[in-house]
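The structures come next, written out as structure tokens.
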Structure I
Amino acid sequence: MKYKKILTGIFLILFVSFLVILTASSTGYYEYQNSQKVMFTEEKIKEFEKDVSEGKDINVKDYITDTSKDYSNRITKIGDGISDFLYGTVNLVIKKGFNAIEKMIN
């Protein structure tokens, strides 16, 4: 009985973690981060064009700066892996189920 409670607890923790990661992905957090990068890139392009028109010396390193930080760690990578695995498994089961239904109908 004790093992059943432990397994249930582990399953609940994994399920809640999956839901949190799924929510972060679907709320647009990553799209927001990408839009910020695009805006930053557009500003650098305008600065580059201005410097070219003024005839200044151009160095690529002056225009390419990566100030973004990657906050991912082992736990988030494991969570993403679990999420991808669950997505692939559910997708496969649904496809196989529909294929089986299609074969029964035809």
Structure II
Amino acid sequence: MSGSLHEDDVERERHTDRLSSDLIGGSSPIGTTSGFSLGVAEYFLEEFGPMQVHDDQEAAYIISGEGQMSVNGRIYPLRAGVAVSIPPGAAHATRRTGPAAVKLVYAHGAV
């Protein structure tokens, strides 16, 4: 399925540590047949939120803000332009360390 939409046209899901929107796949009106999904999230807490674990691989690309991501206990510094690879089954969480939320694009794909 193909299509186009702007992130402002998708309802944001509120979580304890972030706001997120599936733009392709997931709960988006633009679905996929391959299990691929892409979305945008804004992490607003100064402390790490709940750890997330997925069966698929994930990649994150930081758009703005400064923060840290914990992936299986290893801490990665975040700022605009940084990409992080998260392997399947890895416990991960993100937090902001600067004054603004960490905004990132995330993608999930089958292994």
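State the single structure among I, II that was used to calculate helix-only ellipticity at 222 nm (-39500 (n - 2.57) for each DSSP H run of 4 or more, over all residues; to 500), giving 0.
Working: I: -28500; II: 0.
So the calculation was done on II.
Out of I, II, which structure matches 14.1 when Kirkwood radius over Cα pairs in Å is calculated?
Numbers: I: 18.8; II: 14.1.
Of the options listed, only II reproduces it.
Taking distance in nm of label points 7 Å out along Cα→Cβ at positions 47 and 95 from the coordinates of each of I, II, which one would give 0.8?
Details: I: 4.5; II: 0.8.
Corresponding structure: II.
Each reported figure results from applying straightforward, stated rules to the coordinates on display, with no laboratory input. Remember, it's a predicted structure, so these values are computed and weren't measured experimentally. Cβ atoms are built from the backbone, for glycine too; each structure is taken alone.
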